[in-house]
1. Could you tell me which structure in I, II was used to calculate relative contact order in percent (Cα under 8 Å, 6 or more apart) as 10?
2. If Cα Rg over 2.2 N^0.38 Å is calculated from each of I, II, which structure is the one that comes out at 1.03?
3. When you work out FRET efficiency 1/(1 + (r/R0)^6) of positions 50 and 146 (r between Cβ atoms, R0 = 25 Å, to 0.05) for each of the structures I, II, which one comes out largest?
4. Of the structures labelled I, II, one was used to calculate helix-only ellipticity at 222 nm (-39500 (n - 2.57) for each DSSP H run of 4 or more, over all residues; to 500), giving -12000. Name it.
5. Identify the structure, out of I, II, from whose coordinates distance in nm of label points 7 Å out along Cα→Cβ at positions 154 and 202 was calculated to give 3.8.
Structure I
Amino acid sequence: MGLFTMLCSMLACKAQAEGYKSLGVDEFAKTIEDSKVVRLDVRTAEEYAEGHIAMAMNIDVKQDDFEKKAKLALDKTKTIAVYCRSGNRSKKACQILTSNGYQVIELSSGIMGWTNAGKEVTKEEVDVFTTANGATVYMHCIKHGSLSIMVSTPSSDGQSRTVDKWIYVDPVTDKVQPITDYSSMPKADYILVTHEHADHLDAKAIEQLTKEGTMLIVNPRSSELLGGKGDVMKNGESKTIATWTVEAVPAYNTSTDKQQFHPKGRDNGYILSIEGLRIYIAGDTEPTPEMQYIKDIDIALMPCNLPFTMTPEQLKEAASIVRPKVLFPYHYGKTDMQQVVNLMDGSGIDVRIRQYQ
């Protein structure tokens, strides 16, 4: 037995003795394909931003509040798949998690071993929210105007398990860089498309995400371009999905020189009411008179991309009207996000910058 093989065997035995499993790259990769497995990156935020395994959330194990954050964000009915840079910090995280009753596996060679084996990483980011009704909402930043939302809801049958639903908004494969392969992601329960432009409507991405029972929600023009597919929603309409509601709200340009990009009445924004959490996905829009009627928003995604949508000053105006608790500027292209942060300083709104170029 070679020295490296012997060392790996010893570490695997140590991990098993401490209540978790230490896996090689291929076995780890196969295990995390299960949607019931939560991927956890325990490196620093800076390391995470440089590249991480797709759909992984980030909690830094070296921070004093790691255990507290983990308890708030992680579901004990799921397996937690932990990794770090090389396999050292992940062991500390596994020890903490197993001592708190979590079922845990780790990637023995860390993300270094993962990339050396030719596995892909992403810069996609995840934010976690807990609703008043006890559900956990994972918001995954994919790119530009594309995101996914996974809702993990306690089951109603008294069993110690959860029901997970996946929502994708404006999924796009190769019309926006980097190219996204949705076939490797969990299938969608719901897909929302705001409008017809190629950086929002992509039939290939929709096909990759669709399974039996997937509900596709689109504005009228997008349905036409998809050959009549989808549940059509017009501005002002609402729909019930599961126990949630979706409202289609106007998204359009108000500036005279921009109205050709997004004319009034054609495109949708959406408000999702999920287990007591209200999420406003603005779509491609400028500040509109209708925004004054959008109330009680917990999370808002608003665009900031000249010449098509808002300027940083308009984004501040729209945010001051809607007053979300958390604001994600998105669809921002080359806009200087530090300018947005500076303008929003003192607003009382939690502004979070993610990779929505």
Structure II
Amino acid sequence: MSRIVRIQTALFETPLHHPFVTSQGRSATARGVAVLLTTDDGIEARGESVPAQYVTGETRESVLQTVERIRPELIGIDVTRYRIAFETIARLAPESPSARCGLEMAVLHAWAQATQIGLWQLWGGATTTAETDITIPIVPEAASLAMRAWQRGIRTFKIKVGSPDVEEDCARVQDVLRAAPHARIRLDANQAFTPENALRFVERLIVAGAQIELLEQPVAKEDLTGLHFVATRSPVPVFADESCRTPQEALRLVTETGVHGFNCKINKSGIAGVLEILPIARAAGRRLMLGCMLETRYSIAVSLALACGTGAFEFIDLDSHLLLDEPGDNPCFHQQGATMRMRVPPAHNGAQQSALC
């Protein structure tokens, strides 16, 4: 047995290579909370929470408070029975998915070290690679960012749209297309459009020759009527992001809207929450994307293990480590161009490497 004896927290900040600007705001650093877990047999594990207040209502301060409140209930739990820890976390923090994510990640990393089984194996070992897009924020240098990404081998761009000036939005997308004319485009409005404007915007870009794979969260997260309006009229698939935070919301989306898919994120739904959303989407014939907040490569490794392990996600948006200025080499996974490859350890190759896989 490996019983939890200590849970600590620490704030961290990681600078970005360039400002990250969306319709919801501007960031120069990724700001998160590390959850540090220790067991009685000496295992040390790390989880990370990167809250986005406009999505889940959480802040770093609220995450710290949530972890502090849950900590006593987790002390003494055997991490090899991680479901007990997950159920405790879910019961005590039902409205705090980013805090749950940090705690769940720490428990899973401890479980992986204790059992010598990687997370990729836990979730099925379906494949070892995934191909990600890269996000182009609402910045004047969007075209040059796209050109650099294209030169490094990335072929799909998720372009943030929804600035107050629709002409500026259209010009920026077209600038990206001129810089990388054969790129596949995903549009992410982060709730910024009205239903009618969302349709007009997409149709205008298609006329201009854009190869648009999907439109993400065009309207306010609570506007399911508007989301349905866009999804049933759009010439491209429409995905819910901020509207799909919990399994209950996923079920409502498939019963009340024609949305084509969901963008799942561990910091938006918790790790357990994402795993519960998957069967709902599959049963309803909805498509799946796995995305991220401004997470470090340590957290991205967990999402990559989830994507590769389950093989459930058609679209991969695990790019935040490409946007962050993290020091040193990447110990968590290989990346060449858009291709992310698991560092799958040989059998019995050491607990720490297993924990990252």
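The numbers here are math on the coordinates, done by the rules we state, and not lab data. Treat the numbers as computed from the prediction; the structure is a model and nothing was measured. Cβ atoms are built from the backbone, for glycine too; each structure is taken alone.
1. Working through the options, I get structure I.
2. I
3. I
4. This figure was derived from II.
5. Derived from the structure labelled I.
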